Structure I
Amino acid sequence: MGRHTVSGRRVWVTGASSGIGRAVAVELVRRGATVIASARNESALHQLVKDCGSERVAALPCDVTDRDATHRAAADMVRRVGGLDVAFLNAGTCEYVEVETFDSAVFERTMRTNFLSMVYGIEAVLPLLRQSPAPHLVGMSSTVAYAGLPRAEAYGASKAAITYLLESLRVDLYRSGITVSVVSPGFVRTPLTDRNDFPMPFRIEVDEAARRIVDGIEAGRPDIHFPKRFSLAFKLLALLPARIYTRVSATLVRRP
């Protein structure tokens, strides 16, 4: 068995009630992992457990924007499965900014759900991961973190903060043996992206995204990004001179 093979490992998945988190939880169970699935929607978690039809998945309702609740969930997880090998911190939301009515409340909500929940989760799981023989910290970012896009000021800022946080931790945790991976997907068909009012090139199905994420986890990849053409295009976009980049990116998202 490889160091990063998920079979037989204990995995905590946050944001597991729908979308990518749910699909990843299902894929992990399919590959033999023991999964603790967390989200605020308790009924959706129990439906996930029922749909998986396996004793290797359990629901652990938790509001990850609440620091104390996150720490209690981590302690409960230890009581249930004895420890943790992989943390997939995935909970998130997306709100777009209308620059004509610039509203700081959008930033507060988005940063709390996307970034601070990640910080609380990392704080809670690091002591547990240090006790695992093959610890792996995986966080959900986005290709939007590579380059600024119109209307994505709040969402993009939260994802850029996540990417920076995880890349810094990768260096600080290098000697501890904890692998750190950043997941940066493009457009994935989920209830969140179904609300978008603009074209989403190369959008993939959520089950395909889940397979790519778990493949990346099992390969121990530090940067799990997909679809490749989309993510590489964004990385190249960020290298353009500022004036050219601004003109190009202004055409990418339709304003309502």
Structure II
Amino acid sequence: MIVLRTDRELDLMIEANRIVGLVHRTLKPLVKVGTTTRELDSVAEDVIRSHGAEPAFKGYKGYPAASCISINEQVVHGIPGSRKLIDGDIVSIDIGVKLRGYYGDQAITRVVGNISEREKELLEVTREALFKGIEQAVAGKRLSDICGAVQNWVEQFGFSVVRQFVGHGIGRRLHEEPAVPNYVPPERNPRLRKGMVLAIEPMVNLGTHEVVVADDGWTASAADGLPSAHFEHVVAITRGEPRILTMFEEDIDA
């Protein structure tokens, strides 16, 4: 069932998402050569808890960390550990927060040092695809308008949208209906209504859309070993323009 949120609920979700943004801001200068992903995760959890919130991912279906940190060919759900960042790494950081019963969620992909021009284009196109999708998050349109906008933008540049993992509704649970694919869904295609809240999150691969999951049961990587990028915002459907509940990219100087 798709739940429609009240204005009061949206205000509470903004507070949760504000903390998510603060985590990303804090982590930005730490995404550098020599930092371990475990160190990033520890800082993320400290920031979350210092604001009276809980890390939404930790313990979710047994996930062991406060953040998902995916590097290079890793698409999503990378488990933080002893790996040190090196020059040329593409680092996707996904942060989830629970505050007063409501959830926030945002992913940003950052770069350590120098990457190729094609890799830079991958990140740029993925971020642009997110906003192409958000533009379609208007009451009266269909879910497929969001999905198609993302897919069409990505594929014209020769990149691939991941199909195994998708965006989602969000509110009192981290993952709610509806699923929000980054491709036109062949199944349920609800009309967008005021009060719907969606986590729109293009996951885009430089090569194939196919992914494989590691033996840890979590880390998903591009099957061909080529880089991936991931950007996400939480967006509320209103009577007018889409309302982005996560802190804006320019606000966190992404």
Structure III
Amino acid sequence: MLTVNNLYFSYGNGNVLEEVSFHVPEGELCALFGPNGCGKTTLFKCCLRFLAFHQGSVVLNRRDVKSLRVEEIARQVAYVPQQHRPPFPFLVKEVVLMGRTPHLNGIFGAGAMDKQKAFDALRRLAIDHLADRPYNQLSNGQRQLVLIARAMAQETCLVVLDEPTSALDFNNQIRIWQVMREMAERGTTILACTHDPNHVAWFCDRMVVIQNGRIAAQGDPMEILNHRLLDTIYGGSCSVGQTGELKLVLPREVARRSALDLE
């Protein structure tokens, strides 16, 4: 589905990304995991051709993204950014309907089917009651839900989300991860950036760990998400435990106070 091979990118003289290679198979939920400033958002932008990388390749459905037109990429990849501030007071339903743009037929614009798909996405996230609200009057968390609904309405084979739950309360965080899990189980490939190792452990099929612009580890979270990996990233502040097939990451001091049996 998505293959990145030996990718390099730099701002000025210093490399931001070096020797980045990974593969996300079709229908998997993959987390891009790492500390602030490690290059995750830059990597997303290179994959989507928002930024021009100077070495390596990004292959989407067996085609190099450099050979694809912008509209071809938009039919295959939906992108949910960390923040979105439109210049006009669009209604929520209009923002979600924008997800149908790559599928519209020239001058005829959005039809009844497109509007229904947009409404279905709103309803699936239980935010259909916001349909007639101005998008720029919503809370940050509500805006993020609307952007995810837009990506769902776009109906692409790959959805890329940059910290999709960073502005959400706990209930909505879990809801979004459950939605992403369901989308993957229905065949959509999901690549989501996150800082929360528990979300990775609980919901993801695969994780790609990036640190200082390089891939530090990749694979099944059940196999590679451990205290040694987190010590490398966070300097010994985390403990990792496992109950059956469930992993749990806690701050080491919290685990010590709780007398939990964690690594």
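If distance in nm of label points 7 Å out along Cα→Cβ at positions 101 and 125 computes to 4.4, which of I, II, III did it come from? Corresponding structure: II. With volume of the Cα convex hull per residue in Å³ derived from the coordinates and found to be 143, which of I, II, III does the value describe? Working through the options, I get structure III. Tell me which structure, out of I, II, III, gives 23.4 once mean count of other Cβ atoms within 10 Å over residues 69-76 is calculated. Derived from II, not from the others.
Bear in mind these aren't lab numbers, they're just calculated from the coordinates by the rules spelled out. Everything quoted here is computed from the prediction, not taken from an experiment. Cβ atoms are built from the backbone, for glycine too; each structure is taken alone.
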